Structure 1
Amino acid sequence: MRPALLPALLTVALATASPARGEPPARCKGAPDCASQCEKGKPRGCFVLAEMMADGTEGLDANQRRANSLYETACEGGVFEGCDRLGDQFYQGLHVEKDPVRAAAFYRKGCDGGHGKGCCELAFLFKKGSGVKADPAEAARLHRKGHQLAEKECDSGAAGACEFLANEVDLGVGGLRRDAARTRRLFERACQLDPRHGCVALGMRAQMGSAKDGTDEALAHYKRSCDGGYEYACELGRKLKAKTLGLPAPE
């Protein structure tokens, strides 16, 4: 059940959040605590609350427009993952009018702030000539910078950066050498840091094998991620379990 005071807290958080720059990251648990942190000007609380609102978790209805307002507050407050999320929204035209120029501006802000994925997304735009003038040399430079920053973020305990870098290595993007062992290590680190990241990728890789121990491993990864609050992992686990039992896939 959604706490009675939560809608009011969210309204206040969206309307009055004024992030304090240079502060340590807020550690919030659950939507009411994150809303309270955001209201007090802690941008990390705004970012985590935006993630919950975008996904419709923690008893919140999915509301991308309100999430975007919180991402912008987080971005302005120095939580540069928020800039990256806004870049994605404007590039893809999800819940906002598609605008590659604004997307590039948000990615650049994230990149300048030290967020590796933002640099790599901006590199993609320079390679494609979308929102910026095509510049292959700049695209290559930004990819190198982004991968270096992502590695530092991962080493510092950012699960999302580990997962992002794992995908980049797996695909050999931006000059990276494809390396299956390194890919797995990065996914494993992401999963250990935060089960919402990396665990599903490990589960899918295990599921691709035909042996029973591969299925058991996949179910274990999905359960860990599901227990960590990732609903998609719960769904994958239910479907795989039904398949192993010869039952119809759950709706």
Structure 2
Amino acid sequence: MKNDTHFSTIDEYLTTLPDDKRALLSSVRAAIREAAPDAEEYIGYMMPAYKYHGPLVYFSAFAKHCSFFPGNSSLIARLSDELKPFKTAKGTISFTVDNPMPLELIKKIVRLRVAENEANALAKKEMARDKEVHDLNRYMSQLDYPLKTEVEALRNIIKSAHSALLERIKWNAPSYYVHETDLLTFNIKSEKEILLIFHNIKIVDIKSDILTGKFKDRRIAYFRNMEEIKQHKAELTRIIHAYVASVA
């Protein structure tokens, strides 16, 4: 196996191989790319590697054989019948120029790994979202603030303004984001008024009488009571909908 300090890309790695192994592993590379077009190529563990929502698969050349590493040893057991022509070990499938792995089998394994990584990424995202909701509910239940009812009213308006908008606690206050882009956060340091901080530069393109400040990258809306909230509900909804649409 080559030392990865001698190359930084798969193209460079392949140029170090004999012609027959270079041709073989180039076809493996093409099969992986076809099965996982969104995967990123890199050099990892001193060999060509791919990542998509985490590590995906690897391949490498050795003195007397080549190896394909599915990144999940359980797949080798699941596909044992199809892998009978090849030497396998935990996490490794070995093959040679004279006995290459079928490209369709490589594609099948890669697609299975893509599905696994997507499922794992979704599960992690759902767990993170569950924690955000839990932290938010705990924050609001413990909030001791004279304008708490007004905060709840504003929260309902904000959440109803656009379905893509998500809520969490950030900067010690309810905050809203889309695709991990922070857009809007409460400031409730004052007991006399609630500030809504629109802190993405896209807000400067939205004109409204309730947006104040001449900052280059943000605007602020102030609400002192429920009457003002009801009065400006439609305008606040319009602003937020346009704001989210500009970054979504």
Structure 3
Amino acid sequence: MDIVDYIKDGYRYIVNNLNKLIVGMGIYGIIGLIFGGLQGYINIHKYDLHTILTFLSIFIFLMLIMFIVGILITGYLVRICKKTVEGYDEAPDWDNIGELLITGFIGIIGIFILSIIFFIIPIIIIALGIFTMPIGFIFFTIGLVLFFILMIIYYLYQPLAFVNYSVKGFSGFFEFKKIFKNILSLKYLILLFIIFVITLCIGVIFEIFIFILLIVKNSSLYIIINAIIEGIQLPISFLLSVFTYRIVSNYYKEKN
């Protein structure tokens, strides 16, 4: 497959499997509408302590629901990766919820550990610089530069590690030699850059809507628009994840 084929396949995968992907979109959409509406209400009354305290318990409950939904969606993405590597073009079913929750939770733990491995050193250096200012300014600068470099490397590493996890289990996150070998490919770098640009463009569009939202004076309209933005943004982020992992899984299959 060439680069254009990868992108076309990712797009076709979404279009041809909307009947199954709409489940994830719907779950995220409902959560986004509720969360966005509540967030909008709190923003309007952000100086009203009573309002914040009243809705704090609801907000925490919603965050818990979002975490569980995030685990479920992560588990489904793991299943998409595995089925893609196995050669399936049809999106997997949402059956066996227990398995989705388990693989999703383990996947999140793996991603969290990877984040620690990649970023613990620059964070320590940055913290050292902050607490030893002004002498520590050099440490702070070095830490920021190192953090930025590792962030780029992590962006390239994490998707392949996630696919490798879907195939080999938890240890797949940490097969550094194999994964870095697959990263060192112009095709992979171009694919990830294209995905980054697409994600960035969509993000800018939503930021424009958010900016417009800031000038809305009507409180009811503000809440409604904020809810709609969140209700659309979360489902699109799900589709972007499906698009990304479909492409990376195909690349992984080709290299392995």
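Determine which structure produced the value 4.1 for distance in nm of label points 7 Å out along Cα→Cβ at positions 106 and 170, calculated from the coordinates; the candidates are 1, 2, 3. Spell out each step's value before the answer.
Values: 1: 2.4; 2: 4.1; 3: 0.8.
The structure behind it is 2.
Work out relative contact order in percent (Cα under 8 Å, 6 or more apart) for each of structures 1, 2, 3, then name the structure with the largest result.
Working: 1: 8; 2: 12; 3: 36.
Once relative contact order in percent (Cα under 8 Å, 6 or more apart) is worked out for each structure, 3 has the highest.
In this comparison of 1, 2, 3, the computed figure 20.4 for Kirkwood radius over Cα pairs in Å is attributed to 3. Using distance in nm of label points 7 Å out along Cα→Cβ at positions 98 and 162 as the calculated read-out, with 3.6 as its value, let me know the right label among 1, 2, 3. The structure behind it is 1. Which of 1, 2, 3 yields 28, 22, 11 for Cα extents along the principal axes in Å, for residues 138-185 alone, as computed? That value comes from structure 1. Which structure, out of 1, 2, 3, was helix-only ellipticity at 222 nm (-39500 (n - 2.57) for each DSSP H run of 4 or more, over all residues; to 500) calculated from, if the result is -13500? Source structure for this number: 2.
A short reminder: the numbers here are calculations on the coordinates, not readings from a lab. Please read all numbers here as calculations on a predicted model, not as lab measurements. Cβ atoms are built from the backbone, for glycine too; each structure is taken alone.
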